[in-house]
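Next up: the structures, one after another.
What follows is calculated from the coordinates using simple rules that are stated; it is not laboratory data. Just so we're clear, the structure is a prediction, and the values are computed from it rather than from any experiment. Cβ atoms are built from the backbone, for glycine too; each structure is taken alone.
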Structure I
């Protein structure tokens, strides 16, 4: 794919983050975008996700990674997580691969290329007491220890207005700039596999170590807007106490310089990511996090 294919209209250029927005992201670790998706596009995300849940696939993964999030109806009315939807479903991928999303991410991360790293379709049912609806405090870089970059980021994309009562994403303001303490091998495990109280304690101890208060900001996200956050920004979400499901995609993004790195754990093994089971290999045998089938380029400005 050539750089000439990545074009923005004059109207889209007006939607890019300003210099002040980029500075805000650098200081706070998150940024609420302008309206990047049209109402037709958010409608199509809903429709495509329903087709996906009904079993529609354009292709399936060649292998099942060991920690794949993959809800199916047998799991019941819990919070649903489905990885690799940008690979498996062209209807969802068409919108997720909108160059404008990549261009916004590139501005925030101050890089010239953005690739998809992962996409997770999320459905939070309107059941206020459902334990799976609570997402404890965590930051994404812990799960990406086998990635070399510190500039990775996530675009949280709700398919509708997303206020606090729906369990919107909540940012711990400025936490991406904290010096981390108390980290051990357990941090590479997904939050669903860890004790929630331990994660709460880790957040408290890290804030105390950095001499700051924990400032939690539930981000009200209007329809068509996206919330971007840095890979080291602590975040979580609460219960959905509304009368309708919270539908969204977490679109994880990597800069063009990101690649696989060896990250040894205390037992002598290496930290791994799901990609390691499916992507092609580099000439020296490492998993290739630039594999265009699984990590397509969203934006390049060369």
Structure II
């Protein structure tokens, strides 16, 4: 029942190099970007990242912080392939374990249930088993004897997620169209850090959306971070949509080393307050070239 509030930098300060970090959200939707930006400011490296990837994966890859990525995809949604992820794969600067989306979900579920693996049909008859030769199949011990994929548990040292509302105790509420896998990330992790648009009283959580929106429960949350606009530039509907103009500028800058250096200096060289101020100035100067 204690107050779990902390800053983004304090949350990231509890992480360590070499950890396996799960990142919630989906593509360019409701990513914990304020926490990702804090991670970029840190000295952490050699990370294994588990995510339905978006600009979180791109930024961490560009900064050289990912050793291994476990993901079903890495996309900006309206831009099909995350540009920094693509460059990292083409240049071989990170190891990759690609899983079917269902395999990914059941791997997190297995970890949350503290099971070593989960038997699933997903992946059978596909190239997933060919590109991941470490995956194994198991035979059903029952009369049917069906062969299934044994998806290994995706156990996490820590999880980072972003939700719409939370209380100081760690209960988290989503108000958008999809919970994604955020609750599974928290349950699969030894510690979980939840950033949110607003920290509210517990009573307001229950009255604003109904109990079905109470996605994350406090026993699975270590820290709560107030981060208004903290999913930017990804979508956080209904609070705000994806910042398509900024995302376009991000992708354009990622394609050019000089342009990327300018982008980093302008948007990623300071703290979160400076980032949000730079974004506001970007939109105020939209008559120019954007970056």
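Between structures I, II, where is distance in nm of label points 7 Å out along Cα→Cβ at positions 159 and 175 highest?
Of structures I, II, the maximum of distance in nm of label points 7 Å out along Cα→Cβ at positions 159 and 175 occurs in I.
Consider the structures I, II: one of them gives 1.06 for Cα Rg over 2.2 N^0.38 Å, for residues 151-246 alone as calculated from the coordinates. Say which.
II
Taking FRET efficiency 1/(1 + (r/R0)^6) of positions 39 and 143 (r between Cβ atoms, R0 = 41 Å, to 0.05) as the quantity of interest, name the structure among I, II where it is greatest.
I
Further question on the same structure: Given structures I, II, which gives the highest value for relative contact order in percent (Cα under 8 Å, 6 or more apart)? Could you put the intermediate results ahead of the total?
On the way: I: 31; II: 20.
Greatest value across I, II: structure I.
Taking mean count of other Cβ atoms within 10 Å over residues 135-142 for each of I, II, which is largest? Mind dumping the intermediate values first?
Working: I: 20.6; II: 11.1.
Of structures I, II, the maximum of mean count of other Cβ atoms within 10 Å over residues 135-142 occurs in I.
Taking helix-only ellipticity at 222 nm (-39500 (n - 2.57) for each DSSP H run of 4 or more, over all residues; to 500) from the coordinates of each of I, II, which one would give -6000?
This value belongs to structure I.
For mean count of other Cβ atoms within 10 Å over residues 55-62, find whichever of I, II sits highest and give me its label. Could the numbers behind the result be given before it?
Values: I: 11.9; II: 26.2.
When mean count of other Cβ atoms within 10 Å over residues 55-62 is calculated for I, II, structure II comes out on top.
Thinking of I, II, which structure, once mean count of other Cβ atoms within 10 Å over residues 111-118 is computed, gives back 22.8? Walk me through the intermediate numbers first.
Numbers: I: 22.8; II: 15.9.
Source structure for this number: I.
When distance in nm of label points 7 Å out along Cα→Cβ at positions 31 and 255 is calculated for each of the structures I, II, which structure yields the highest value?
II
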